[in-house]
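What follows is calculated from the coordinates using simple rules that are stated; it is not laboratory data. All of these numbers come straight from a predicted model, not from anything done at the bench. Cβ atoms are built from the backbone, for glycine too; each structure is taken alone.
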Structure I
Amino acid sequence: MKKKVTLKTKSFGAEDIKNPDIQELSEWVSVQRRVSCDLTTYKTETLLKSQKNIGSPCTGGIYYRTRIKESIDGLKDGFLRCEPGLLREDLIYDAGRVAKIRKRASVALPSPSSLGIEDVYYGDYEEFISSLCGIYSKLMRDQRDAGVMGHIIISDRFSPVELEELSKYRTFFFSPSGNASVLSSILEYRQDIAVYPNKIPVLKEIMAEYEVNSLTVVDGVKSDFNGLMDYFDPENVISGGFERPDGYDYWKKISEVSELEL
C-alpha cells in the first residue's frame, strides 16, 4: 500500500504583484485610517494573506526594491553620493504589519548588488557592496525586532562580499536562475538551497562536493519530488513558490502539489 506524504511548503515572496484596479485599491485604502500606506504596503500585505496554506510564509521580493531604495539615506537619483544611512520608519512599519497578519513570516529582499545603485562615493566595488550589506544588517535586525522571522536574499548571482557578510544573519539565499557556479557559491555558506525543476540535474552534479541538508523545489510537480526521494528523506524536500504577476490562485496550487504517494 502506498504511503501518503505531505511535504513542507515554503514561500520566497514574489517577483512582483500585479497592480490592483482602482475599485480594489480604493476599498483597501478606505480601511487604512490614521496609518501610513502605499502601493508597496498593499502588495506586501496582499501577498502574505494569499499564503494561508503555506507552512513557511514570506512576503516581499524583487518589487520590495522600491521600499529599500527609498530607505537609504545618501542615495539620490540612483547614485550613492555619500556614506549610506538607514531611514527605518517604513521598514519597521512593514514588518509590524507582517507580524500581525502571520506569525513566523519572513521577508524577501533583492540582494544589495541587484538594487541598481551606482556608486559615486567609494570608488571601490567591494567597499561599496560592503556598505550596502551594513545597511541590510540594520534593516534585517530592525524587522526581526518588529516580529519578522527571517529574511530571504534574492539575486541571479551573489557577490562574495554579500555571501560572506549576510550569511552571518538568519538568511536564505535564493537564485531563481542560478547555474552550477552560483549554486556552489551558495552551498559554501548554506546547506539549504532552492532551485527550479530544470536546475535539479545541475544540483545533483555538484552535490557530491557539498553537504545539502534540504532542497526546496520552486514550482515543482509531483514527479519532480518523487524523483528526489532517492537523494533525500521526505522531510528534507520542500515545495516552494515564488509568485509572478500573473499568478492566479498561485499559492493554492503550490499547496496542492505537496502531497505525494510513495
Structure II
Amino acid sequence: MATRRGRVQRANDLAQGTNAYINGKLNDPELEKILQGLEDYVELEGLGGDYYHLETAKRKSDNAEGKVFIVAEPRAHGENQNSLTHKAIKATHDLHANNGVSLVNAPDKSPEIARANELLNKYVMDTSVRNIGSGGERAALPRSNEELMDVAASLLVDTDRGYNSRAGYAFGGMPLDAGHVIGYASRPDLANKGSNLEWENQYANKGKSATEKMAAGQSREATDAELAQGLFKSHINKLVEDVQLVGRKNSKAREAFMAPINAKVRGY
C-alpha cells in the first residue's frame, strides 16, 4: 500500500510534469507529441456531445495514421411530447417573433469551427466527415470535400455546445435536423457554408416546414413573422393532439366547445 508520503510525492511529480508540458519545458519531444495527441482526441470526442462517439478505424494503415470514425448514436424517437421539445418549439417561435435576432449571447462560432476543421482534417475518416457534413445538403447543389468538412465542423460545434446558438434551447438528446440559418430558397449560395448550418430540434424544424414550403412555392424566403405564426399554430396543434374534443368535426357541439378557445388564441 502506498504511503501518504508516496502519494504526495507522485502528486507533486505529476503537477511538475504537467506544468513543464504546458510551459513547453518538458524536453521530451516524443512524449509531448503523445500527450498532445491524447488531448486532441479528448477534444474531438467532446465535439460529439450526446450525439456521436469515436470508433477506431478497421484498417491498419488508418490506425497507423491515427484516423478514427465519428459514429452517430441511435436517433431518439417518439419525443414529440417531451418537455424539451415544447421548449425548443417555443424558443424557435420566439426567435422568429424577435425578427430572427438571436435570443442568447452565444460566442461567435468561427474560432470553434476553425478548430473543429483542424481536428477533423487530422484525425477523422472521410466517410465520417461526409456522413455529418451532408446534413441539409440539396441534391441540386452537392458539396465539395472542403464544404463537407466545413459543415461537419459547424454541426459538431453545436453538439459540443449542447444548445442552439440562436434560440438558446438545450438539445438534451432530442432528435436533431440540420437546418439553414438563411433558407435555401432565398440564398442558395449559402446552402453549403458551415456558418449557415445549425442543428435544430427535429420537431421545431418540422414546425417551420409548411410555412417554408408555402414561401418557396412563391419563389421567396418565408419571413420571420410568417415563421413565428406557423410555429405558433404548429405548437398549439401539438399541445392538443392527444385531447379528445366534443362532437364531430364541424358539428355544432364542436364549434360551441371551441369558440371560447379560438377567441383566446386569436387574441394572443
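Taking Cα extents along the principal axes in Å from the coordinates of each of I, II, which one would give 84, 51, 35? Walk me through the numbers before you get to the answer.
Details: I: 62, 47, 29; II: 84, 51, 35.
Corresponding structure: II.
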In terms of distance in nm of label points 7 Å out along Cα→Cβ at positions 122 and 162, which of structures I, II is highest?
II
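I have 25 for relative contact order in percent (Cα under 8 Å, 6 or more apart), calculated from one of the structures I, II. Which structure is it?
Working: I: 25; II: 19.
Source structure for this number: I.
Taking -10500 as the value of helix-only ellipticity at 222 nm (-39500 (n - 2.57) for each DSSP H run of 4 or more, over all residues; to 500) derived from one of the structures shown (I, II), identify that structure. Intermediate values should be presented prior to the final figure.
Details: I: -10500; II: -17500.
Here the read-out was taken from I.
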